[in-house]
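Before anything else, here is the set of structures, which you'll find just below.
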Structure I
Amino acid sequence: MGVARCWGEPILNGRADVPLHGRLLYALGEALIYGPVKNVLGFSRIKVAYTAGEAIGPDLFAFYRSIGVNLKQFYGQTEAFLYISTQPDGQIRSDTVGPAAPGVEIRIVESGEVQFRSPGQFVEYLGDPVRTAETLTPDGFVRTGDAGFIGQDGHLRIIDRAKDVGRLTDGTLFAPKYIENKLKFFPNIKEAVAFGDGRDFVAAFINIDLTALGNWAERNGVSYGSYQELAALPQVYDIIRGHIRQVNRDLAAEPAMAGAAITRFVILHKELDADDGELTRTRKVRRAFVQEKYAGLVATLYENARECFVSTEVTFEDGRKGRIEATLTLAEVDDRGPHPHQRETLAA
């Protein structure tokens, strides 16, 4: 797949600077590998494909484009009739939903909400004037309920539901789902919960992926007896720290999110579970519940503590209740000592 990763995207974008040997190697790969793969997936005749809704990982997005599937992202909703923004050929990025579609106006209001106005937008909710008034602004824009920002490239980036977006104490935009999704794009991270609204910096809970890191442990001769033991290993903390640093670099490249870098994190001793009320049945984090259930651990993350003892009630498969206890390591993302606010707290 190295040839596909190297030349697939440039060839798909119609770039003229792809060398002859790159085109020949890719053509061979198309005949022997990429074509048969697309045939098995039912993608052989696809001219263009779109993804919308929940973000997909950049690796998966790049994979489809590398084998010649012209996959793009767009953003839309029923009230827009179809789409609000879409990616034109040659401007495909995994982290955006493209610039505004022709004839569509997009603006970002002070709260961070994305609003649009277009010739094809809805007129009203039938028989529901109250909801119509809540959705339409006096000047004719539609309130989407989503938060986002427009980058210097003119592309719209959706970061979260507007109601879930907060601010750090210095006014920096804090979009927990946006940060959590970036973390979960790494195969070693199964779940993440970010905290930061009304606080001085961003901190995160991490659930490791037992299968991915279990395979790593086996390949490297690292022994462990349980999820809890694997999650506590210093080597695992180093791996997760590396992933978080990459997320922080990505955030730093986005002016609207540059100040929301993760400062501290903890790898939880148990997987978040729907049976324990921490996830919905569709595996979405119940962030408010998690924050309340682990209030002591969250508070300790914002102090200068290096460890925190936790005792957590769990529900077993047969319905019985039990408790899991552990002393968790609270880690800095960068080895530069405590965050400035932590130093102030310590000095006080």
Structure II
Amino acid sequence: MKSFEIKPVGYVSNEFNDPADRHGMKQKPSTITINDEYREALLNIGDCEYLDIVFWFHKSDNSRLTGKIPSGAERGVFASRSPKRPNLIGVTTVKLLEYSENKLVVTGLDAINNTPVIDIKCCDTSLFASESELNAVHSSILRSDPRIEIRNNIAAGNTESLLVKAGQLHGHFCPGLAMGVMAAAFAMKELGADSDGMENLLAITETNNCFSDGVQFVTGCSFGNNSLIFRDLGKTAFTLTRRDGNGIRICSRHESGERVHEAFPEFRKFYQSVVIEQNRSAELVSQYTRVALQRAFGTLTIPFEKLFTVSRVKAEIPAYAPIHESVVCGICNESVMKSRTTQNGDSFTCFACGGKEYGILDGSGIHF
């Protein structure tokens, strides 16, 4: 097994030459003196209210895998703060009181005098916040930038987190949703694009199945913000384009379904029974949901190029969505777009009340 060399970056000074009551030690100030060669590493350390101090238990001469904690309970060393460890490393979070030159004065340290310090890190204080405080901060961030988490996950290639969130929109997890997430994340990253919900980024989807919900969530292009265009072509494919028409089209390979079935053979029989034959008993639906969940997240592990083809395209882009005047239907007395009415003199009748044909988008596509 490979060994590692660790060099101290500094040493602890305090009144405790031998181990004492840990809580009592934490109440007393300690000074950490940083070796001259590491002074530069202290730049702007005053910005950190709390620090994580990593040190070496230099007076601990043996290790144990189990032992008793102060309450008397037996615990494994990984579930305790015992200094008798496989590697004699201690970590304590301290409050920085003051610093000057190469000296840090802290409280909260339970290391004794002359303890070698091997690293110092600025502490992530968000862990100390209450759940309500964290929620308030999180809410404030999302109010100012609603797509920040989605954008960060796209940049990091974290399709699993994107799929988890897309499931909240879609209502369940399935391979189609996973493929939509994969395709959309790839296109967004490839174009270096993001949606502001103002029709400057458009998604043109060629199917109205689960795939499109993955596309809608990741791209931020939706029917509601007039950035999702549906072409009823029955293909598991979509195009992501800027308003200049320069875009990228991603289409599932014709063999992609078989690739997914081969990777998750158990899913096929439940899909056939529940989705195709519509046997919706509680037991079958429960089994289908369990297997679909496994297959959805498993789909993310299949290499992208085995599932999709990618091509650069010049897309035909519609004008910005018009704002239609609203009028009141003379029969139902409901407000309606003027463009969706028939007019007789000064009176307007909505298509529903007037019996006029209108477009419907449902599971079978667009029809009248």
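If P(r) over Cα pairs in 10 Å bins from 0, in percent, for residues 30-93 alone comes out at 19, 47, 27, 6, 0 when worked out from the coordinates, which of I, II was used? Intermediate results must be reported in sequence, preceding the final value.
On the way: I: 19, 47, 27, 6, 0; II: 17, 38, 25, 18, 2.
Traced to structure I.
Can you tell which of I, II yields 0.90 when FRET efficiency 1/(1 + (r/R0)^6) of positions 110 and 182 (r between Cβ atoms, R0 = 35 Å, to 0.05) is derived from it? Display every interim value, and only then the final one.
Working: I: 0.90; II: 0.15.
Derived from I, not from the others.
Work out the source of 70 here, i.e. which of I, II gives that when percent of Cα pairs over 25 Å apart is computed. Considering all the candidates, the number was obtained from II. Matching task: 12 is the computed value of relative contact order in percent (Cα under 8 Å, 6 or more apart). Pick the structure from I, II. It must be structure II, since only it matches.
The maximum of Cα Rg over 2.2 N^0.38 Å, for residues 222-317 alone over structures I, II, that is, the highest value, falls on II.
Any read-out appearing in this document is the output of simple, stated calculations on the displayed coordinates, not a laboratory observation. What you are looking at is a predicted structure, and each value in this text was computed from that prediction instead of being measured. Cβ atoms are built from the backbone, for glycine too; each structure is taken alone.
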